[in-house]
1. Of the structures labelled I, II, which one yields 20.8, 70 when Rg and Dmax of the Cα atoms in Å, for residues 124-291 alone is computed from its coordinates?
2. Ranked by distance in nm of label points 7 Å out along Cα→Cβ at positions 108 and 140, which of I, II sits at the highest value?
3. Taking distance in nm of label points 7 Å out along Cα→Cβ at positions 268 and 308 as the criterion, which structure among I, II has the greatest value?
4. If helix-only ellipticity at 222 nm (-39500 (n - 2.57) for each DSSP H run of 4 or more, over all residues; to 500) computes to -22000, which of I, II did it come from?
5. For which of the structures I, II does the calculation of volume of the Cα convex hull per residue in Å³, for residues 100-219 alone return 122?
6. Can you spot which of I, II the value 16.1 was calculated from, given it is mean count of other Cβ atoms within 10 Å over residues 84-91?
7. Where is FRET efficiency 1/(1 + (r/R0)^6) of positions 68 and 236 (r between Cβ atoms, R0 = 35 Å, to 0.05) largest, in which of I, II?
8. Among the shown structures I, II, from which was the value 26 of relative contact order in percent (Cα under 8 Å, 6 or more apart) calculated?
Structure I
Amino acid sequence: MSSTTETPTVSGRSSRPVLQLGDRIFANAARAAGILILVVLAGVAVFLIAEALPAIIAPSSELPEGHTLVAYIAPLVFGTVLSAAIALVVATPLGVGVALFISHYAPRRLAQPLGYLVDLLAAVPSIVYGLWGAAVLGPASVGLSTWLDQWFGWLPFFAGPVSATGRTMLVAGLVLAVMILPIITAVSREVFRQTPKLHEEAALALGATRWEMIRMAVLPFGRSGVVSGAMLGLGRALGETMAVAIVLSVSGAVTVNLISSNNPSTIAANIALQFPESSGLAVNALIASGLVLFVITLLVNAAARAIVNRRREFSGAN
């Protein structure tokens, strides 16, 4: 039974369909939900700006450690972007590879439990990842860091001296990579499964190998989905708090050295560690750093949306 009715006009044609009561309720509820999201987002932005304003206009002598607000936040922004970039570089190709294996290589009896196992990684609390990184992955990475320092020490990323505890930016990035891996894998897997079967079969019929079929049909079709999954994972990595706070040995230095004990902190971890003991303008400075993180996240999401929209006209299926 149709959920709409049509009103006849003088010319015998139907005017715009009239929605039934249930349709009107659902439409208004959906509209209200969309407006509510915008209101909450605007409320968060107004709160951050209002609470950060005292720190913005305050003299540097009254801010933490006597630094200007820019000098206080800049190292935190650097550490946030650096740790998230490491996580994205490691997790994106690994997540795409796992997604392709589950969707196109693994037998069904293996693909389904493997998919469940990868999805379960998202349910592990971040503090557990932090404890694992500090107690297991950190000490285990000392040998790798020593090898990197020995053979690639001429690069600024592995210049050393090697941290004896393994609580380095490299380990923090690897922990974040494991945390965002299920997000990238889940999104990529579902997009790859939606590749038109006719395209896959056509490529195979023309003599393409399975990898050539994936390269010419599956990957172009799912490229926008991979970008979306990577940006979702990046957003998670940018805002991660406890895992980074537990793993990272913070010195406040601005350096790209990934294996030493001199590491910049991240915005979220610094807020979590400093907020309980802060008061006055120190709290406002922390909120100002949160405002910067809020803006960075919005810019990342906007960039992802722009990339996805650019690929909308060609998805590999047309």
Structure II
Amino acid sequence: MPKNAQGRVDWKQLRYMAHRFFMQQSSIMFKGFEPNKEVNVSNVGGAQIMDQHAPSFADMLMSGRWADEGYSLRDAVAMIATMEQLMFDSESAVLEKAMHQLEMNPIESIRREDMPRLMEAYTVQWMFSSDPESLAMVVRDPRVLPKALPLWPEIKAFAEGQFKTMEHKRAAEQAPSSAHSIMKMEYTFNDAHEAIGSIGKTFASYWETECQNIKSSLVAMDKGTTGRVKLSDFYGSNMDGEWRFGESEAYLRDLGALDDSSWRGPQVIIPNYMQAASNCIVSTPNYLVCCVNECEDIMGEIEKKFQTPVASVDEMLQLVGGLSASMMILQI
């Protein structure tokens, strides 16, 4: 990253680094840290989860000496750690709601046979946490879940798989003296949190097949192989039964996914559309779980090679020319 005279970065760069970190780790995009979100000179543009749950820390980060001197690597680590802790706390709150829904007491042990139900209830609460009306509907009548959530049976199996993974890990780590607790097959709130915590961190990888299906549909409409789809073709696909491409022209423009500069007329930019919030399968009050950003691999290769803020055009062309075609496809 480019740095100032004190070897520090400014707030915009710190936001960018935080966004890149979470996208690389789990394809999680914190609200307020979206790349296309405006950040003005007064440093507006903080993560909503920090503004709501750690306002004093957020104020401290965006004022005082930091506003003048910039931020060090230590400051960046502190902010990332704080955001991860707040995410952990928000997961705990959703898990408690799921337990109350099933009439479980968070301070009591959870029977092994009840864990799949709890994982299912948590996943529903988590995925509908930004839509209380829909959440109330599916809790009231679980039979509507397959209509409300595409591929619900697969999502349910994924959630249960996270519990089984945690269970296997715990069994492998248990000391011989703990054989009795293994046979008893009871779990604590913290055990359940370990299992549900892996859902958010791995969901993007699980959902990547669906993301690739969306990408393939758009690529098939890209007649000029420019990484863009004519807006008329984009909307025309709905006539063939495609249900996904229905965002308004104004909304696409706000997302930064619409190119108005071509003589061909408005065109949807495929990579930008793929990273748009409308394609994020999970939207919580504080963050989104989105499709994997394939550009991160390319950026990672470039950063690993140069490890400086600036490189010459010739150096860049030489490196990019050596990247594989599969890595470069549609990364424009």
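Please treat every number below as a calculation from the coordinates, not as lab data. Values in this document were obtained by computation on a predicted structure and should not be read as measured data. Cβ atoms are built from the backbone, for glycine too; each structure is taken alone.
1. Details: I: 20.8, 70; II: 20.9, 74.
It was calculated from structure I.
2. Working: I: 3.5; II: 2.8.
Largest calculated value belongs to I.
3. Details: I: 1.9; II: 4.1.
The structure with the largest value is II.
4. Working: I: -22000; II: -18000.
The value was obtained from structure I.
5. Numbers: I: 145; II: 122.
The structure behind it is II.
6. Details: I: 21.4; II: 16.1.
Answer for the origin of the read-out: II.
7. On the way: I: 0.70; II: 0.05.
Greatest value across I, II: structure I.
8. Working: I: 26; II: 20.
Going through each structure in turn, the value belongs to I.
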